[in-house]
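Right after this note come the structures.
Please treat every number below as a calculation from the coordinates, not as lab data. In this text the structure is predicted, and so the values were computed from the model without any measurement.
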Structure 1
């Protein structure tokens, strides 16, 4: 794991060394163990190392060929590195046991075709000085970030955005990305960021720049069913093998490994699996909230830790922690964010660092792989043609009418309406199908210049069923991209590597292409996943794999503990300067929300607006 910043200027423009180093140092937190700077003519690189595999100096980067023609900087883990070494380089002498050196030799041998052979999470830049060709690549899900700016034939690239905007001294807010955040719930949508002229390498893609020409190409697609799995095995057996294989790969480390433990299915199952496979006592961490109002997960974590004989550290946050750290988090994320829970996760990483842990396992990806979100059930029913006796579009029109006439005291009716709305407005709903978008909060005149009928067009279906298509939206546009961004930034801010075994690409693709009946059965989502996990654990534990994750106090705190802080932000002169919002409407709606008179009870959009304001203040307001 690491961070890197680089600059390529084929025109031999005068180079500002001081600015380059000060910009690069903004991501020094990503690599607290070592640092190295190299240059060759018009190519400049600075690398910060977090050593996980091969802790010696031999594992240091950049890796440079003897003739100084080829350069590699790499961030991530290649879990099949040793297998690749045996397969292709049996007679090659290596200086280290690092996966980065294996990747370097593989790129020399296979060029961009090497990417398809990699099993892991990664972003890297490979430069051929002789041909002036540069390759930028990112793993299949975008677990590890890679940003770049290519303008006037000058290329800057980085593991984070801060060095890019610092080095160019030019930052402009990307309004399309901003509206995507508010209206579609997306983060770093496709390859766009919140900053104009700074883009991200898309997950599952690589970029080649040569002779002033940039080409991007997709090398992996979860929708393409090309699995190589032994025939004759039952789906449960295949899934069990894939889960065990992924866990084993993600435990490859020369450092001790910890786990963030919540009451959800994913982290609970990981606690079972890791406790059986590690030869040392597993350290786990759980966050909660003061004045929790039934939001704490401490008791579940305590019970599970006792049964598994693992360690657990509980961490509480209060509203003061939110106020004191909200500026810091927007700087860490380089963007606004969507949930108060992230303050809890941030504090867990802080505690993990104090215990000198360098690797943390998290459970992201299970819902996306197996269709675990509440609104996925609706798409499952559509595939069963449960509404075929009637015209489904006609039913949707009926519910559109009911929205205007609904009985506000009927929570059941509201839930039904929300689920039906998700069928056509998945982008504007939270995981349980509750809508959060209120178009009245935004500047209508400005929106006319950026929002048209094409804005809300979705990705192509490409022959998927309704449930798979819903999953694909969460994988590519909604849930997964922003979750992975949060994980990477928070962990690397404390010099910690986060690993997500449920995003093993073989496991994930197999799960994605399972029959709907194996994903959802008897009103239970992720049916086969939970069934297999119970068998894998092989322990006589009475733990409920079907329990729901406990909610956070975000809405309550916004109405009470954080109310004055939020109002100060919304009433400020700077809030006017952003231009995106209708200030009077936002203030009025927030006041009604606090009084319980707002149409939607969901706090999601108000928290979005609050963090966007803080983000704007920290990155675009000249102080």
Structure 2
């Protein structure tokens, strides 16, 4: 038997899907059922609860039996007639069917209702009509077509005023010409249930209704006028880390076709499922700006839509890539909140609707951030001397020149100077600026972010990393410098890095083997006071995050990247005077960029 791949293969997403990520977009699919046997096709997944609870637990529900069709993917096609799986052994133990029966003495083989599957549903006799409502997670259609025997499936048509079979399958003339279609019409199973559809021009392709289709040895890839390529049926789930997703839209008809994308809110979740905080803040990538090489974007809100007009199938422009991004800065919410919605795709022929679930969570700022500052301005320190009427400098009584003032304005540097930044942000508490950090496997095999090498597994050092910032003073314990707050988009944080005047390891004013700069007296025995030969240097480092730039790539990076203003005030502290120490202050300014390279919110110390 020849089988094709799912006509919607896996969605290409940037980043790995986090384990246990909630898929919490909810849509209710309605089925109009009659007494007897009905065939339905679920475009939603209701496997969050059991069939026994969803159907059997409702005494007003007249459904007596549910059978799920699951053809074998490894054997020759075994169904040659639509009557075979609905008679005798087909409903009493055939491995190609899973079943649930109300009030059965033995547990059935059908435990949950999963989407993208066809089901036979028997409704109690005497039921005039019953609308069965199934709330579940929307799924993008996926089906594996077999070229021999029968296929039991449903098409993703629109819910209101659906097209007839002849119109809908007109985009696939070979399928329309060869297809044998069978539908269930209610009542008992027999020669006329299911019965073959001959009036294709007047029989609607009802959304949610399953039918048997056989087309000889014809392999079919046509399920709607357009195709959503490289799309995972479960949807687009950004989680806390992912920032973008990409898929392709393809026109399968012989004429130009417009495909429209809309964002719909999720319905309220069923009892026991996670609450929703709103819809994700989505943006659709636009055209490339050739001037600054940035991409424009369009916000995809509930009140807005985005449309693409595609050329006829096989022509240039019949396919387009859609890049979808998440603007976490605009989404708001708290860490742990769940945002969800439904991406709805429709065509200008009014024939098909495909739903793609989308969800996201606000990004946590906890973890290890790595980046750099780029200093591009420094404060001047230019003394302005007083002059007499003759133009000569005036002098004080001690022989020093009279200073009128000091010019400390900021000016651009000839070449910007980079400074590496290593910041660990805990889940709670204040961020820490580090001189170095160690990443790798700990002694128990778990990943760690540590301040010293001893926290790493000695047998796994080959795969570990050490990252250092050489402009910061080294110390054995590497305890770092605590900021006055948490790193994030909420405001500026400042840390003070002190280089003590007697610190032989890092103070730039000290030269251990130079008698004029060793901080010792002429006998090399007595340490001199601060300011005699060396000075204490206090570096007040301030990071002020700013909103991301207004382009596609900058907005989608906002959850894992921080950009902003870098400011450093250097206080050079000298001799102690009666009114306080001598202090000279210098300023440096620039910009910084930090990227979150680890989500570990605990900084491991010895």
Structure 3
């Protein structure tokens, strides 16, 4: 509330200002000159805003003891400057397994800007289940301790330290894939791994800061200082390829790790009377071996729930297939064991393999976090057919290109890549058709959809509903508020899908006064990280709009000649005729990864097409 004396002073100053405004000002020319000089000077830059958070100290330490027990020790001090960073650090979540782990909270408190401390209150410890494993009885032992810190305000420091001690043999080996930097700057970062002398540690380092000297070799610990912030942006490459990273393991060679993974699943693929009975029911009218495997997989996909959560917390050994099948849920490893047991019950010769992410994989430190799918190999082709319990047959498409199959052949490790898409001509999405407007602002028409390469996931398009949904999604990018009345599929094969659809508007066109507006195709901010695409591609739309005789086009979309960057081009052409207009739009991106500065130029061209002038047709009846 303002004081009376303060209000009186303000009124007095206001009266003086009004009198001065009415009086002539002999110094006006001098004032104008002064302002002109100021305007010519470079603007004084405002000091940059502090980051939302600064990680002052971050230590992660792993210790493996002679008896097989292990300790994971974390210590972190984070200065919080903005509430945008509160969620991650003011309410930390610690995951552990109550049956095999002992969690010890050493410190959880807030140092306030005045130097006083606020300890974790009694009500600030909440037990929860992680999102992925919650609700599944077999994984009820996986818990999260949620710590709700008190006294959080801008400028405070959240301090957290805890230890998780795991029982002997609850984890077969130590392994982790660690991002060294963060989206917030780090003052001091420490990684330490200690094992018995007879248990060597294998390291893999990428993106190592040049200022930090040599990356770790046979060392137990290292400390980095003053790591800059590395932002996380949409559609950026995975952090493993663009950030400072260290991965380690005590498992030994790639072959030893792969053998342990496959043997554990194979041991769980136990047949039972239930499995034999179900397989007979599922394949009673199917006689070709490959069709029998598809029938089994499709039945499992419809009845077995695959439960995904952090690989580090999955059981070391999958449950036996009969147990997992009776419960109707399981981890990806357990789903693979069930599919393998069913295939064996059907007399189908299959073997196991893993698909790993090429961007994540490193031979030096293999671990579960790099596995994209546990698969069955079937057939004599090279490479053989790959089958996954949930997603069916795996082929080189937009989902799986850029992965590598790891398996054993003649007791030797065999790698079979599903190569990434590198040519824009391999991956095309072409939509063309004609719509006819009626006097009431509705329309009907025909659209043809042709997609190849990255734009096709043929296994997911086997059902009529899936095909209709895919056609509707593509047509909806060109003409919003459109329904697919009927369609006919011309081609459905790995890497190719073509269909023709009869469409109509689901509601009348938008009206502006007495004019109808046709919103034509939409296309899709400053960046510091590259843009990662699944692969190069080309999108082409050719749409003809026809309207009744006597109508007049008051406004039409503008043309855009080929523009963009060396990574791609954007073009829009308009052809007008009597009572009709044809719009042709082509967007072609020639690389998988686009640098931030080049993406900015390309984005400007695409954003131009999003503006009203480049996508609106106004018709006057």
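Numbers for the structure displayed
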quantity: Per Cα Rg over 2.2 N^0.38 Å, for residues 445-596 alone, the highest-valued of structures 1, 2, 3; calculated: 1
quantity: Origin of the derived value 3, 12, 17, 19, 18, 16, 9, 4, 2, 1, 0 (P(r) over Cα pairs in 10 Å bins from 0, in percent; candidates 1, 2, 3); calculated: 3
quantity: Test item: helix-only ellipticity at 222 nm (-39500 (n - 2.57) for each DSSP H run of 4 or more, over all residues; to 500) calculated as -12500, pick one of 1, 2, 3; calculated: 1
